[in-house]
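The structures come next, written out as structure tokens.
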Structure P
Amino acid sequence: MTDFYEILGVPPEAGMVQIKSEFRRKAKKLHPDLAARVGGRRASEGAMRLLLEAYRVLSDPERRRIHDRALRRNASEVGGFDYHAFLKARHSDPESQAKLVIYDLLHGREDEALEVFERARSLGDFRLERWLDRGEAMDARFCIAEEYERRDRILKAYLHYRRLIEMEAEKPWFRYFFDVVALRFRTVLLQKLPKVLDDEDYLDRLDEAAGLMLPCNDLAQILRKKAEVHLRHHQTEAAIDAIARAAELEPRLAGLTALRKRAGISIARSQSI
């Protein structure tokens, strides 16, 4: 398959600044008008189209991740040897089962990957990062979280997204893709988890999330959500504290004014009693 990193001449861990810089440098050399003056217009047009496609893929986090997975899948193919059957037969070996999880994920066998992952937890300490390269383990965990989310197993999805954010804070791996991870975590935490947990358990999860290394806007949204839950249970002081902390992080965060009014009404009522 075509390796777009090779086309652009950048390493797989390259950031957007390097990708843009290399694209511009190569594009200047391959521009058809320049090539026409040296007699190579047709070849240059083809190379330019390939360069543009490489840039489009590598500058889009979702498309880049799909490309990266395809590269790893291509590299994992072993001619003349049924690697999948070999791993599957070693069902008591946690390292083989971890490799089977990543193999199944790379080859579109998401159902099988989840089955292996859940079954292998009976083998003891089955953290993927214990048996796989750290980057592979994080990518596999993200795919597992996605699959749990698609299957509406929301709490499991939350736990895996949360662990990924903890791991990224310890040592960055996702880099360009982390915004996507954070978005999925935020969506699960703020929109989906309230539908499957009671308010007491949900507040515990919000407290967990508030302790993570997240952007200020994300933390402010978590605190706003805490205030909403507290107000629903007439816990005015706790709500006011959460609103104040959210405002410190994001003074113009949408919804804070309405929450302040609700909290103020609650205070007036409590004082009149």
Structure Q
Amino acid sequence: MSVDFALILVVLSAVTGAIWALDAWLLAPRRRRRAGAEEAPVPVVVEYARSFFPVIFAVLLIRSFLAEPFRIPSSSMMPTLLIGDFILVNKFAYGLKLPVLDYKFVEVGEPRRGDIVVFRYPVDPRQDYIKRVVGLPGDEVVYRDKRLFINGEEVTSEPVGRYIGTGSGADMTGAEVRRERLGEVEHEILIRPESFRRGVGEGRWVVPEGHYMVLGDNRDNSLDSRYWGFVPERNLVGRAFLIWMNWDSRNGGVDFSRIGTVIH
């Protein structure tokens, strides 16, 4: 079951804030008048509301407008992001949106080719997905023979060796590592041998206005735009920018070497 934390935070902020305000403006003065010179006792529910409201409201503001944490559950973005990575997502990179309503009230920027973005899965918006932007509105994108073409030009991709996986990503050992350049972003992708799923995920697409085409860096193991279509601009959550923790029980727990890694 998907949990809408933004909605929970909004409701908790509203409830605790209302209790605090109601007490401060109406109930507290009445208590003081009845108590006279004595100190009027504060109801327990009001004490809790006054204590929790600032914390809950601060978390809501940070999560809605600055940065939100996510956990990587799959191998679709290997080798850039590993199973068990905990990442931070910049929530204002593509504009400020009201929590829950997702209404954009401040325009800030737009996704660039090569950005790693978190978005609500178009097929089921209750799920959050993470992929890399390859196609901008109006682009023609072709994927053929495990090669990527944008607007008629092949995207630079050179082999740099074989991947050695660990922990939950060990099954990708032996895949070819290629260094790809999308716009100004240089990153690594994984490609299985030519015989692996040959012809699967191939095609030609023209990205419509207000949409983006996204692919996983693990090209032969990613459910992305090649299979379910484009990401509407309204579904964008933010841009991934930092790994703040990695926990993989199949790899001994915390991988301290990944903490603080900037995401490209």
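Laboratory data are not the source of any read-out in this text; all were calculated from the coordinates shown. Bear in mind the structure is a predicted one, so any value in this text is a computation, not a measurement. Cβ atoms are built from the backbone, for glycine too; each structure is taken alone.
When relative contact order in percent (Cα under 8 Å, 6 or more apart) is computed for each of P, Q, which one produces 20? Derived from Q, not from the others.
With respect to Rg/Rh (Cα atoms, Kirkwood Rh), for residues 72-223 alone, the largest value across structures P, Q is given by P.
Set P, Q, criterion distance in nm of label points 7 Å out along Cα→Cβ at positions 112 and 216: the highest-scoring structure is P.
Quick check: -6000 is what I get for helix-only ellipticity at 222 nm (-39500 (n - 2.57) for each DSSP H run of 4 or more, over all residues; to 500), calculated from one of P, Q. Which structure matches?
Working: P: -22500; Q: -6000.
Structure of origin is Q.
Of the structures labelled P, Q, which one yields 1.00 when FRET efficiency 1/(1 + (r/R0)^6) of positions 88 and 240 (r between Cβ atoms, R0 = 30 Å, to 0.05) is computed from its coordinates? Source structure for this number: Q. Of structures P, Q, the largest value of mean count of other Cβ atoms within 10 Å over residues 136-143 belongs to P.
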